[in-house]
1. Quick check for you: by distance in nm of label points 7 Å out along Cα→Cβ at positions 27 and 59, which of 1, 2 is greatest?
2. Looking at structures 1, 2, which one was helix-only ellipticity at 222 nm (-39500 (n - 2.57) for each DSSP H run of 4 or more, over all residues; to 500) calculated from, given that it came out as -16000?
3. If distance in nm of label points 7 Å out along Cα→Cβ at positions 51 and 123 is calculated from each of 1, 2, which structure is the one that comes out at 4.4?
4. If you rank structures 1, 2 by mean count of other Cβ atoms within 10 Å over residues 75-82, which sits at the top with the largest value?
5. Out of 1, 2, which one gives 1.31 for Cα Rg over 2.2 N^0.38 Å, for residues 11-106 alone as computed from the coordinates?
6. To which of 1, 2 does the computed value 21.1, 76 (Rg and Dmax of the Cα atoms in Å) belong?
7. Comparing 1, 2, where is distance in nm of label points 7 Å out along Cα→Cβ at positions 3 and 67 highest?
Structure 1
Amino acid sequence: MSAALLERGFRLVTDDVAAIVFDERGTPLVMPAYPQQKLWQDSLERLKIAGSGLRPLFERETKFAVPANGVFWPEPVPLANIFELVHFDGRTPMLEPIVRLERCYTLYRHTFRRSLIVPSGLAAWHFETAVRIAEKTGMHRLYRPSKVFAARESARLIEAHAEREVVR
């Protein structure tokens, strides 16, 4: 997904894990991470990204670290939208809003190392943080076809959504 968005002129802040902080006004910010993407061999081939010279990720022979090469954004950016990527049996990507309390549960499900939250005594903090993020961001589920490569079509949906928000 990140590679297809980069093709469309977006910048990379982080690839698969995002650290979120809040500024003094309570706006959630995405902190920049490593200036690289992690792409499977299949995605490299379908997106026509040269794979020679790329190093495989630890213990994964077919997933590679792809340098961001000038498209990395090194500053924190406001978190405007969250898109949960979900596979489905259809042939065309679809976007639908995530509503109400499901937003907090979605954030919980996608929290990195969530198994450490309760043993660390951070359950209340995590819930409050999820509520703050859910109140300030758009949240959508992006259904991606599981049997059809649709990264570019999915990126177009995200871009169209972003353009509609700018017009508001």
Structure 2
Amino acid sequence: MYFLGIDVSKAKIDCCVFLDTITDKKKSKVFANAESGFISLLAWLQKLDADLKQTTVVLEATSVYHESLAYRLFDAGLKVCIANPARVRHFAEGLSFLNKTDKADSEVLARFAALAEPEAWQPPSPKIRLIKALMARREVLAIDLQREQNRLEKATATQTPR
């Protein structure tokens, strides 16, 4: 079984895979946080002879930057786990991992995958994703509408030039 920790940022993903948890043998690599990087990541795992169906991936929820990667890895057959950042931070402190670099964070996430056995993430159905996206867009538009109504009210209540 392989354990892959991925520290996600807007532009890149730092990856650490444990090839052997007994000997602590691991490999690290950085990829772009884009489709080209996801393809390179999967190719790298296959080059390491990792069985994708036997690989557990842990990544933290990072705004929206982790979503495309999570869906891509799930579709490739990997077990994807999206961890709570606070829980992973406490885990790291318990192991005396006090460094806070992207590379160190990816190693902590890989260790978390191996030791904590986190629950697998199940992506929502396309219909649910569409509804969530529409609701988020509606909320943004409602906020914009309220902002414009407030501006109009202010303009009519004062001596604002046309």
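1. 1
2. Source structure for this number: 2.
3. 1
4. Evaluating mean count of other Cβ atoms within 10 Å over residues 75-82 on every structure, the highest lands on 2.
5. Working: 1: 1.31; 2: 1.07.
For Cα Rg over 2.2 N^0.38 Å, for residues 11-106 alone, the value 1.31 is produced by structure 1.
6. Label of the originating structure: 2.
7. Working: 1: 1.7; 2: 3.0.
Evaluating distance in nm of label points 7 Å out along Cα→Cβ at positions 3 and 67 on every structure, the highest lands on 2.
Read-outs throughout are calculated quantities, based only on the coordinates presented, and are distinct from any laboratory measurement. On a predicted model such as this, the values are computed, not experimentally measured, just so you know. Cβ atoms are built from the backbone, for glycine too; each structure is taken alone.
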